[in-house]
Structure 1
Amino acid sequence: MSFASGETVQTFNVSFLPATGPRPSRTLKLLLSSPGPGAQLAAPVSANLTLVEADPVIGFGAAAYQAPETAGFAKVLITRSVNTVIPVEVIFKTVSASAVPGTNYESVANQAVVFPAGVVAQTVLVPLIHNPVAEGPLLVTLRLHDPVGAGLALDAAVLTIRDVDHLVSVRLSSFKYSTTDADSEAQVTVLRAGNLQSPASVDFETVDDSAKAGIDYLATSGTLSFAPGETAQSFPVAILADEGSKATRSLRVRLLRPAIGVKISSPREAHIVLAETDPVVQFSQASYTSREIAGTARMLIRRTVAVGTPVEVTFSTVAGTAIPGIHYQDVSQVIRFEGKPAELWKYRFSTFPPTRARGRWR
């Protein structure tokens, strides 16, 4: 061991070999000797190092366990750590909480759990009884006590018995929802059935398919919470405005992560279909009336839906009881609508003034 100029402290390590069996506490002596030039030893020049055997530690493998009441048994894991080379044991028992012994489960009273040398985990079975009455989730307290040759770590845990007769089911209302580019959102409905006396919840999320989040729709996720007695909840999926012609596309929406006591039934996943919508061009009304002395007749042509793309339509007159060239001037013209949120086209065509009294023409 060498000290540099100004250095006052040095350390060294002593490596321990793993135990192959139980051993009592042991000691070894540490000595300082052979000081270098310019150095001398001072007391203490020797010390004792004691190797103390560590006690094994026993505890539950988890703080909470759960099983459906129809499982037959609930499996409870008990583990031991630190010193695993000696045999140890501990006593396991169940303590009633909301679950009733003999009705929901069979009590386990002071069962010895033995760990032979080298064994680090043991499983204890708690017998479960299927009670066909809807009761909701029930609890059993689990205890460890009186260890032999070991200490205790996690000595208490909780077993939840899930009531299958009490289960609430949730599902999407349809396998497919349809909307168009002209719609601002799609509404997705989730239905709830079964026991309605308690609250229930389930998570939802959207997933890209041929429709892409941020381009065709806004991605969304969250939790739907049902109050007691509530059987339906809906959430919106925002549809982004179509800036041009696109083919029909779709995204997926799915249910996941139900709360305890809730199961997801089919359909748990559905498609939202975004159908391409063609622009709509139409007269503002079904009939117009104009006085012949006005010289012109005016009508309104309107374009709606999918307004992001320019479109054209041909406007023309067709003789009815009115005769072109005598009662009005025949017209055939292409009208072009540029891409704007909404457009109106006003058109006038000439009428000939009367030379004698006449009735109405169409």
Structure 2
Amino acid sequence: MTGYLHKLASRVTANDCDLISLVTQSDQSYILVFGLIDWGFRHQRPQHIATKLSKIGYTIIYISPTPVLSFRSKLPFILRQLSTRLFELRLCTLFPRSPCLHTSELTADNVSRYQHVIDYILSRVSIRYLHALVHHPYWYPLIANSTYTSIVYDCFDLHSSFFPSADPSYLKQSETALLQRANEVIVTSRFLHDRLNANNMSLITNGCDAQYFHVIDCENSTLTSKSLTVGYIGAVSHWFDHALLDFVCRSRPYLSFEIFGSIDKHLSLSSLYTARNVSFHGEVPYSDLPHLMSTFDVGIIPFIISDLTLATNPVKVYEYAASGLPVVSTALPELKGLEHIQIYTTNTAHDFVHFLDLALSLCRIPSYAAYRRQWAHKNDWIVKALEFKSILSKYES
């Protein structure tokens, strides 16, 4: 054990119950998840997959990307138990700024510090299989020279297009190296499948916690309400087509448009703010989503068509469907061919309004809502986790 690890050991006491709980895990199959988002941020694919994998036999250590400043922690890491086999690991840094994964590089100093911490924690547990599940190329320097049962790159965004103003050169280099180093590459869309040049590539689309959104009975208040509500849940950022929404809401002034999600301060939404039938509610917790969606009649996905959105397999379409909602979206290729369950895509603002009218005319037919819920159940996160397990199992022999 290095001198650094001796210092770690001397600072970790028996009072660290979460580390003790990790050490006493009987499982010998571990997954280190190198996260794209912090565990406590929006509950998305990374947290869902990690949670479900922990329920089917793996012990998960989810590494949140935002570090803790060293002076705020007595230890060089914070380990928190989330459930029986699920832990969040927060690493500490000497640097005063938290990195943006899309625009920052992982420094050599932090790579060394982080590796010491990971080595220390892993030295305390009995491991038969250790997989690395990597959600972003930012982490490549940390996993490049480590030994794992398998390295799986789960790519669900076109990272180079996430921040248009950033210089993505280092990001492309890290992703190219990660694609070459990974044993398996998982993508969420056909666009990403065609865009990335990698062997051993699998398509595992996004999904939803179908039962979670089915808690609200389909015989909810919207069936007896005289007003009709069009809803959107998600970030309002540079990919959100606010000009389209402005056209649609003014074309249908008798409809109520409810928008839930954080708003990019750089967007100019002055025209929408003056529309009487549009309300912006800001970010809402995941726990509120089932109730909010139960007040919608139609869910919308008004995205600007770009490489970023062409690569998207939107989680919200599964959550809308699990809530029984028909959906109207701009022409995202991942949503084409779903008209039979009233998920419509369109290329023009006029057609968006047309399909919105059509969706509203069909939104209160219970049998149609049931078909959408069945489709959502077929795409439950547990189904996706089992697909992950099937891939990991190839290396466990």
Structure 3
Amino acid sequence: MSQKDIGHDEGNYDKQALGTAHKILAAIEPLIYGKRWLTMTILLLLTAFFAFQATRLKVDAGFDKSIPLEHEYMKVLKQYMAEFGGANTVLVALIEKDSAKDPDIYNEKFLTDLKAATDEIFFLPGIDRSRVSSLFTPDQRFVEVVEGGFKGGNVIPAEYQPTPEMFEVVKGNVGKASIIGRMTTNNQRGAMIFSELLEVDPVSGEKLDYGKVATLLEERLRGRFESPKKYVYKMKGARAPFAAGEVVYEGFVDYGWKLWLQKFDVVKKAEGEEKADVYTVKGSEVTVETADNPQYNPDIEVHIVGFAKVVGDVIDATIGVVVFFMVTLLLTGLLLYLYVGSIKLAMLPLLCAVTAVVWNSACSRPSTSASIHSRSWCRS
């Protein structure tokens, strides 16, 4: 076949495709533009509906979503997870700063803070309490050979008292238990608390709220020891069962302007009731007062690692992304106005872009581990 014949065939194909496109446009164009107000009304109603769906978006994070559950290794992990534990861990390390006067962790202040942090983690929602481990938990034991055979016990004895003699005993037990480098740092200036999260909250039976866990990790652990101030939240006005000026929450994180986004779960027994209930108090309903934090320790820093902390960081960054999006729209609109000299023409592409974002947010199905979930009709 010659080059001329090939070119002739391609030309015929282009004409045929163009003719098909014209036929399709000829059939659809009257339906869309023939009744413009009807078309515009339908599009506006759909956009309003999708915008409503977009307001119901929420973070639906799950550790199982971040691992390939169909892989044979993961199947074995899930099979024996109840007996040997999983990988959804939260690791908290208390580290003495270089400026600290004490040469190691074996002093009253550090061990007191380590025990307080262990207790706080133990009572966090969703924590598998049988998997919490630190120097103060009974699963950390030592065994040594003595003249009469073997001798063992807890690394920190049950009769522990903050005395110099007991500090030396604890230091010796840590060495005998061979946990240096695992539960303590190699230089003995830090200690770790190991814990594991459950996908389903064992108390409420509901799916674990990773965002809430991340907030509590900051409130009850990092803020408790690193913040010099304690923040006391009081009701602005009376709202049953709370009185005006009543303290409803105490924390160690300064939320600043983000306070109006916060919600506090307060356990209180209403008047005449025998059982205490959990009430949700919005940040807009409270005022904040500051006080000195008695547990503040300027000599230690808290490090937190885990999937729950990652999810919390993602949620915190979401606000910044939204603000950046709004600033971008504002600057783009300003530049378009300066270029075209018309507010209507400048707003038209921005309106189209925002409409596309609304439709996409309501109908798309994210697949990331910390995914956005919405009860939209677009979802199966």
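Read the figures in this text as sums done on the coordinates, not as results from a lab. Given the structure is predicted, the values throughout are model-derived calculations rather than measurements. Cβ atoms are built from the backbone, for glycine too; each structure is taken alone.
Starting from the value -13500: which structure in 1, 2, 3 was helix-only ellipticity at 222 nm (-39500 (n - 2.57) for each DSSP H run of 4 or more, over all residues; to 500) calculated from? That value comes from structure 3. Taking distance in nm of label points 7 Å out along Cα→Cβ at positions 49 and 337 as the measure, the highest value among 1, 2, 3 is held by 1. Rg/Rh (Cα atoms, Kirkwood Rh) was computed and gave 1.14; which structure, 1, 2, 3, did it come from? Here the read-out was taken from 3.
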